[in-house]
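Once you scroll down, you'll see the structures, which are given as structure tokens.
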Structure I
Amino acid sequence: MGKSSANNDQLQNLLNTVSGKLGMKPDELRKTLESGKFDNAVKNMNTSEQQKIQSIIGDKNKMEKLMQSPQAKALYEKLMGKSLQ
């Protein structure tokens with residue numbers, strides 16, 4: 001299995017997991033993220049989860065750590081068509 005195929009599989013697994021937690025279909029989540037409408041995705045979360053997301057988004061160090069994860073890199077590359085590096 002090539003690296004691209006592995007990244008696509010990881011991305012799909014991530015979308016499946018996150019969309020399930022958000023009560024969305026994976027394709028709906030992908031379209032929401034691709035359009036930059038992140039607020040639409042988190043509105044389905046409970047208040048506690050929304051606060052956790054907002055604390056990560058609002059903290060530069062937490063965001064940098066999150067964006068360095070292999071899953072986040074794969075998601076970014078897939079959605080944006082370019083590498084973080």
Structure II
Amino acid sequence: MKLNPDIVWRDQDENVLVFDPADGKIYKTNKSGAIVWKLLEKPEQEIVAELMKIFDVDKEAATTSVREFVEKVGTIGLGEE
């Protein structure tokens with residue numbers, strides 16, 4: 001996935017804050033979302049492996065989380081495949 005070049009984001013504690021200037025909205029991730037966000041431009045399997053390592057979850061759970069997050073990012077216009 002490619003991030004929308006117009007958005008601005010930054011780390012905040014264990015989260016990521018994302019500002020979309022097109023609609024003026026600010027989005028905040030949780031810890032796992034922050035990890036996925038930072039790796040969004042990597043292949044899915046790399047992101048899944050990182051979630052499995054950090055959160056001690058199985059591949060199916062990590063894959064589901066990544067795909068749901070990517071879908072949400074695309075839906076709200078912060079990135080595109």
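Bear in mind that the values in this text are calculations on the coordinates, not laboratory data. Owing to the predicted nature of the structure, the values given are computational and were not obtained by experimental measurement. Cβ atoms are built from the backbone, for glycine too; each structure is taken alone.
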*Thinking only about Kirkwood radius over Cα pairs in Å, which of I, II has the largest value?*
I
_Source structure (of I, II) for helix-only ellipticity at 222 nm (-39500 (n - 2.57) for each DSSP H run of 4 or more, over all residues; to 500), computed value -22500_ = I
_For 15.4 (mean count of other Cβ atoms within 10 Å over residues 22-29, calculated) the corresponding structure among I, II_ = I
_Quick check for you: by mean count of other Cβ atoms within 10 Å over residues 30-37, which of I, II is greatest?_
II
